[in-house]
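**Q** In what follows, structures are represented as structure tokens.
What follows draws every value from the coordinates through simple rules; no lab data is involved. Everything numeric here is computed off the predicted structure, so don't read it as measured data. Cβ atoms are built from the backbone, for glycine too; each structure is taken alone.
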Structure P
């Protein structure tokens, strides 16, 4: 994981701790995400339903896209924190952003697809995609082809983008 993402995750963790007693406070996303959205606004649009109706078709699509993107990008740790879509090589944010772009292309509401920051079991910052459905929030992760409901994953989300991808809240 890159140094800038580590700083962003630490900042978000501090913000989450500070705001844990009061309602979640919105804040801009990580610096690399803001740069990405400035350079590629078409991939940072929100809108549509904030929660997708759960269905077998939606779950099949989510699972298919998760596996497809996990196979299509070779994992590579980045020296600088640069977010990109459809790279040949990339790190966790690139996987999550590509999954988000692909799901939007296939008809899933952008407002239901949320970038999220967490940490791995080793305590390293990590990004995943969260799909909000009427039956729960599902995590798409480049570490596994298995899509898991958030409550049954090993992750504690530190920060999550809102239905507007440029606005984040503590997890």
Structure Q
């Protein structure tokens, strides 16, 4: 009798985590002030040679008033602060793989989206977190980003945070 072999069926994103290609991270708290645009972006830098596959994001509202979160597919922002709170999800791989993708954020008087497409608005209730799951269906090529702009509704000041989960794969030529 032959030895039985195990067959395991994994979701693709779980397999990416096992291989050290799935990354997670978040912004620090982002201040929202009058006449400014708070925002966060998952950025694929120019020349990265990978595509980013957006799996999930969260927007956390730390205020008593709701906020509007608007997601954009856009060119990569040319300004902002880079978050250092990013890690590979598979911590068993040593040394830890480093992502090409960056989490960038700011609270500035100008919006980082100069040329992009708004793909949805969401209202995030007071003291709550809105979760979006895309399971890799949004693909971000080099020099592009997924940007979330944040605006408080009914109050001039507050704070919010944004988190991302994504995997990376080398780019393949288009057919």
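**Q** Figure out for me which of the structures P, Q the number 29 belongs to, where relative contact order in percent (Cα under 8 Å, 6 or more apart) was derived from the coordinates.
**A** P
**Q** Could you figure out which one of P, Q the value -10500 for helix-only ellipticity at 222 nm (-39500 (n - 2.57) for each DSSP H run of 4 or more, over all residues; to 500) was computed from? Could the numbers behind the result be given before it?
**A** Working: P: -10500; Q: -1000.
The read-out comes from structure P.
**Q** Still on this structure, I have one more. From P, Q, which structure was mean count of other Cβ atoms within 10 Å over residues 52-59 = 22.0 calculated on? Don't skip to the answer; put the middle values down first.
**A** Details: P: 13.8; Q: 22.0.
Computed on structure Q.
**Q** Compare Rg/Rh (Cα atoms, Kirkwood Rh) across structures P, Q and report the one with the greatest value. Please report the intermediate quantities before stating the final value.
**A** Numbers: P: 0.93; Q: 1.05.
With respect to Rg/Rh (Cα atoms, Kirkwood Rh), the highest-scoring structure among P, Q is Q.
**Q** Let me ask another. When FRET efficiency 1/(1 + (r/R0)^6) of positions 76 and 92 (r between Cβ atoms, R0 = 30 Å, to 0.05) is computed for each of P, Q, which one produces 1.00? Please report the intermediate quantities before stating the final value.
**A** On the way: P: 1.00; Q: 0.45.
It must be structure P, since only it matches.
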